[in-house]
Structure 1
Amino acid sequence: MRPVSPVRPLIPSSDCLAIEVIDQTRLPHQSHVVKLSTRDEVAHAIQSMIVRGAPLIGASAAWGLVFALRDNASDLSLEESCAILNATRPTAVNLAWALKRMRDHLLPLASSDRFEAAQREALAICDEDEAQNYAIGQHGLAILRALYKQKQRPLRLLTHCNAGALATVGWGTALAPMYLAQLAGLPFEVWVDETRPRNQGALTAWELHKAGITHTYVADNAGGHLMQHGLVDCVIVGADRVSAQGDVCNKIGTYLKALAAKEAGIPFYAAVPSPTIDWTIQDALKEIPIEERHADEVTWVQGLNQAGDLTAVRVTPVGVQSGNPAFDVTPARLVSGILTEHGVYPACSEELKPLREKCG
């Protein structure tokens, strides 16, 4: 029997008329659950990053469509709601994938049948994501076992941003092999990147702390130093979109980690469920839209003050211009393998073709 995911950031109500999500804008300092029951509430939650992570965004958007069809199941409502939800975040392909899957399933149906069908399809998307991530964890565990056999000592892993259970319906992508390695008794520790500007590495630290996994939280730019000194055995990251060529679009700073790993001869894996692969993308640098988020995320930082209150402080002088690209693209030549629910595939178009055939 499969063990239960250590964190569940999305739970549908018993009647499927609402979902409860962890407000990730308050983590890691406050654990707060928000109930979402309308399309616009879901759209706001995605745009504001109350929910985040490519698979979780897609699953949440599917529920946003459910709530829209509860109120109006017409063709116009379906198309309008898909457009509104799809516009919330541009980079993660799971969003568009989930909405297209829902639309293609629902549009041929009579309006009277759409609401219940939408509930079933949204539940299926959630169940499939959790199962896919668990399978990613199993394939990743095989990689870690082989690496441990080679090293004959506790492994030292590095991950960037948060690709854990918080970013998915369950288990996570990059963290799934680590959770299963812990259950298997494999000795390892994790270097956790801070991941400015939103400090999402702190979400990974929050997850690993809850799970009792040994980890050390470091600044983004410490990764190269650690690799240079032989303190990293393997890098595992998630992705928001992977091209048909094996290029990986992930949280800003991933490219620099991959460059350092290549220089140091350290394996670099991207862990992704198959819906994160965009088979229409050939030139990732030109074709993947990179989200430019508000400059306030760079100029302000949130945390606890000495009194223990959650607050935000400005870290730059007033009037300073700031840029905030949320993602970058790591070329396939820097990626050791794409870790999916179907196994590990070399990051190149020819080697990925069998995976494309499996995904239909």
Structure 2
Amino acid sequence: MKVNGVAFRSIWYDEHEKNVKIIDQRWLPHEFRIVKLITKNDFANAISDMWVRGAPLIGATAAYAIAEIMAVDPSNTSLETACIELNETRPTAINLYWALSRCKSALERVEVNVRAAAAMQLAHAIAEEDVVMNQQIGMHTLNIIKKLAAKKSNNAPVNILTHCNAGWLATVDWGTATSGMYQAHDAGIPIHIWVDETRPRNQGGLTSWELGSHGIPHTYITDNAGGHLMQHNKVDMVIVGTDRTTARGDVCNKIGTYLKALAAFDNNVPFYVALPSPTIDWSVNDGVAEIPIEERSSLEVSHVMGIDPNENLATVQITPQEAETGNPAFDVTPNRLITGLITERGIAEASSEGLDGLFPEFKGKNNDRK
């Protein structure tokens, strides 16, 4: 996608400088910063401290981390240690484990003297696959938006609500939930996006920044406004991303997603989840019982970063000095509340049968699915 008319991806390998670069998302939407990732600690900090975020992007970042580590020490011990340490940086998003497992399995079969080159080639492949999958997800989403637009009169926009940032900043490019928005806008279909602020890290600001850069009409709202808008027929569909989806279609996403799904269900508003297939954890059934929920720093709740009246970037505390805070980063939406799962292969019912139909090669991998 583009920033001020210049095409960017969220992560890339700079062939001239011979290093990996990312958009450091800690400073968005206020400042646009690019940083280099060189050492294993650089990559680990980038993932754990959310310089990069979003399950697909975390996976791609891990793959590039392995490539850079193999360039320094391509031994089996180095590979094993790196995979273990990087996997501990974020416990919920399954793409991290998926990417590391894929790298480890592939590279163990490669001679040590050519392992660095093979690792970089694999990292490039994982990144390119993500771009293609997200573009295809957008094509399937576009068909849903077209059907909703056909029901509108007087060229009224299709109103879409999204939660968190499942945009190109959360992937290598295109985004998951936003991919169809970009494609609909580019096709001339009138759309308007309700953007949840998504406390405590306010990832809605990233979505707003993205959409605004692309010229897509949108309105930034508080997290608790969505249900009210649905009650008053101001939302035609909800679409979100996911950090892990179970084999039976439960979805783990940014905290607050479950509440949006309940409101959508109560108001007969279609609730879709956009997900590339590496986000599916075929070993897990019951998302509520089985997916580990990351508990992040209390500072993310007690403090907020923004622009002060002097136009300086500042962080302020918004809670009483001694207040205790809780910060579960994700929640799980049961499959019964989900209208459909939008994957690169098409739209599946949120069930084991629905996912098996699109991904038969994984059928039976978890023999205890319900």
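Bear in mind these aren't lab numbers, they're just calculated from the coordinates by the rules spelled out. In this text, all values refer to a predicted model and were calculated from it rather than measured experimentally. Cβ atoms are built from the backbone, for glycine too; each structure is taken alone.
Descriptive notes on the structure:
- For Cα extents along the principal axes in Å, for residues 17-112 alone computed as 45, 32, 16, the structure of 1, 2 it came from: 2
- Entry that produces 3.0 once distance in nm of label points 7 Å out along Cα→Cβ at positions 57 and 81 is calculated, selected from 1, 2: 2
- Computed 3.8 for distance in nm of label points 7 Å out along Cα→Cβ at positions 209 and 233 - originating structure among 1, 2: 2
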